[in-house]
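Undergrad: Below: a set of structures, written as structure tokens.
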Structure 1
Amino acid sequence: MSLYCRTCGEPIPAEDVNIDLAIAKCRACDAVFCFGHRIGREPADRKRAEVPMPKGIAVEQWGNDLTITRRWFSPVFVFLLFFCIAWDGFLVFWYSMAFSGGPWIMIVFPIAHVAVGVGLTYYTVAGFLNRSVIKVSGGVLTVRHAPLPWPGTHTLNASDLAQAYCTEHFTQGRNSSGSTSYRVNAMLADGRKIKLLDGLTESDQALFIEQQLESHLGIPDSPVRGEMP
């Protein structure tokens with residue numbers, strides 16, 4: 001079976017075809033496309049209801065540039081703020097006692113609690129201040145979190161993005177409770193999968209970001225194993 005680019009019509013060499021993922025990349029124009037319909041798999045293109053812009057998301061389009069901004073804040077950070085005040089306040093009181101003539105064990109004992117307090121306080125402050133920015137400009141896709149530093153930044157060629165898709169993740173808590181979060185992922189032309197944005201509390205935010213990326217880059221929406229329905 002011969003395969004030709006859906007954008008420019010150039011033939012695709014066998015080494016630029018991924019049969020397992022049913023995607024190919026054109027060397028001539030750098031287009032990435034699916035061909036699952038050619039080999040009897042699910043249709044490469046599928047029509048899905050358009051997701052309206054959810055709260056906490058802003059989109060700017062200027063020419064060929066796309067900027068998606070997601071604000072981190074949610075009501076849960078208000079609860080965490082009061083929790084951190086109580087937690088850190090107790091530690092300040094404890095160490096004021098320890099450094100006022102208490103035994104040395106009072107200084108060493110709560111070290112783990114201090115680490116938890118520092119980490120949770122930083123996360124809470126980031127929740128009030130931070131924004132995640134996904135930007136497509138000049139053929140480059142970037143993901144940044146600011147103003148407080150946070151892991152999970154990415155820089156990749158937009159032409160390498162074969163598909164964007166969302167996944168759902170459940171974290172088990174105590175007493176059979178837990179929390180659900182959502183993630184926006186990228187499948188690259190070479191078959192690698194990258195986590196673009198994590199920790200989303202609403203499925204609509206994840207689906208909307210996926211929809212915007214695929215629409216802007218002209219990527220047909222195709223099914224990916226393990227994605228959120």
Structure 2
Amino acid sequence: MEETKLTFERYEKKYLLDAGLYERLWQRLEPYLEPDLYPRSTVCSLYYDSADYRLIRHSIEAPVYKEKLRLRSYGVPGDGDTVFVELKKKYDGIVYKRRVGMPAAQAALWLAGGCAVEDSQTAREIEYFLQNYRPEPRVYLACERTAWRAKENAELRITFDRDIRWRQDALDLRAGSGGEPLLEDGRLLMEIKLPGAAPLWLAHLLSEFSVFPASFSKYGTCYREHILPDYIKGVVFSA
């Protein structure tokens with residue numbers, strides 16, 4: 001069995017597709033792909049940020065460098081189930097992701113400053129992030145994901161996220177995967193993850209169907225469309 005990967009360095013391109021475009025594109029993509037190690041999962045993510053949403057405000061300005069911290073599980077975990085504390089950085093278009101796996105109860109306690117964890121380079125980086133930003137859970141996001149990889153290159157992965165949903169209450173991965181729809185029009189998110197340039201067959205298909213990358217972030221969209229209006233309203237009325 002393949003080991004769980006804990007470090008990533010790759011390009012990530014995102015595309016928003018409506019149902020019709022997805023069906024047409026998928027008919028052409030399918031011959032090149034095979035199911036990934038975990039082909040279907042409910043991806044649950046808890047995003048951490050400062051009280052004034054400093055991290056996501058910086059991120060949506062499209063800087064050369066940005067970083068974020070999230071707690072992720074595949075399915076709703078119990079206290080003893082493994083979750084991943086992920087520190088994700090992006091510099092000049094390349095995504096660098098480091099993560100540490102541990103039981104859900106321990107992860108929640110660690111991120112709240114209530115315990116220590118086994119020492120590692122990644123754990124030290126996360127500790128520095130926690131000390132610098134003092135983040136707390138801000139947004140829960142979940143989706144239903146299907147994951148594929150290229151038959152000729154397992155490092156090329158394509159995922160499709162449907163039923164993307166969010167909430168700002170019950171900010172705990174163990175509290176279930178429910179939430180409000182993030183994309184009201186039923187679109188889905190395709191993400192292409194690759195270590196270098198796209199193969200010709202993929203580039204030709206994207207061009208043929210006029211599929212272009214989108215500047216899309218689940219957390220960023222949630223912040224702009226749902227959190228920011230209420231945040232501004234609160235600042236104005238409390239002034």
Structure 3
Amino acid sequence: MTVHSLDDNYQQKSFSYFQNKRPEMLTYIPDTSNTILDVGCGCGDFGELVKVALSSEVWGVEINTHAIEIASQKLDRVICGDFTNDLGLPERKFDCIIFNDVLEHMIDPFTSLSNAKKFLKHGGVIVASIPNVRYFPNIWELVVKKDWQYSEWGILDRTHLRFFTYRSILSTLDSLGYSVQCIEGINPVEQVHPVYSRKFRIFNLLSFKQIEDMRYLQFAVVARPKDF
């Protein structure tokens with residue numbers, strides 16, 4: 001039996017997996033950010049968007065070798081490796097460190113988030129897009145259809161190792177010494193999976209909007225180290 005490592009699984013992903021501009025996340029990057037680190041930068045599409053919008057210096061970290069070749073043509077510097085390892089990054093270098101749909105792929109996202117603090121300037125922030133395991137279509141499949149199928153994309157991407165909810169995002173960041181400045185749902189069900197939209201509205205009304213968090217595919221988060 002062949003056992004693939006996390007790196008192997010990433011190398012086998014289709015190339016389109018690493019091409020995503022994520023324009024909805026641009027608004028969460030502080031416009032005063034001059035130096036930015038994009039962890040899991042893929043082909044550098046989002047980093048390039050940030051670089052143009054803010055006229056900033058953008059570095060990337062990525063483990064997929066093909067994506068690195070493309071990203072290197074767009075960003076100021078791209079480092080090959082896992083962010084949990086010592087990559088030789090300069091301390092107190094960055095105004096903002098980005099984790100767009102990256103933390104859920106990490107074996108140890110908690111250490112990565114803790115380590116990120118030493119690379120931030122005073123007053124710096126982390127910005128993250130984090131998938132919501134309580135997303136309505138996912139829970140519908142689990143509770144109603146009694147199914148939990150991994151796939152190449154989405155909440156149950158087969159390379160996801162960690163799962164988060166609105167509440168666990170807040171508690172995780174708090175326990176790691178971060179103060180959450182902003183947390184907002186993005187990519188609502190009516191835009192991403194409109195076939196579930198009516199079902200969600202009905203159940204949300206019946207529950208007096210107690211499942212409002214289940215509307216969103218991801219949460220956008222901005223957090224600052226508490227000691228900054």
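Read the figures in this text as sums done on the coordinates, not as results from a lab. This is a predicted model, so every value here is computed, not measured. Cβ atoms are built from the backbone, for glycine too; each structure is taken alone.
Undergrad: Thinking of 1, 2, 3, which structure, once distance in nm of label points 7 Å out along Cα→Cβ at positions 178 and 218 is computed, gives back 1.9? Please list the in-between numbers first.
TA: Details: 1: 4.2; 2: 1.9; 3: 1.4.
Structure 2 accounts for this read-out.
Undergrad: A further question follows. When distance in nm of label points 7 Å out along Cα→Cβ at positions 186 and 210 is computed for each of 1, 2, 3, which one produces 1.6?
TA: Values: 1: 1.6; 2: 2.1; 3: 3.0.
Answer for the origin of the read-out: 1.
Undergrad: Can you spot which of 1, 2, 3 the value 3.4 was calculated from, given it is distance in nm of label points 7 Å out along Cα→Cβ at positions 50 and 74? Mind showing how you got there, number by number?
TA: Numbers: 1: 2.6; 2: 3.4; 3: 1.2.
Corresponding structure: 2.
Undergrad: Separate question: Comparing Kirkwood radius over Cα pairs in Å across 1, 2, 3, which structure shows the greatest value?
TA: Working: 1: 20.6; 2: 19.0; 3: 18.3.
Across 1, 2, 3, Kirkwood radius over Cα pairs in Å peaks for 1.
Undergrad: Distance in nm of label points 7 Å out along Cα→Cβ at positions 26 and 146 was computed and gave 0.3; which structure, 1, 2, 3, did it come from?
TA: Numbers: 1: 3.5; 2: 0.3; 3: 4.7.
Considering all the candidates, the number was obtained from 2.
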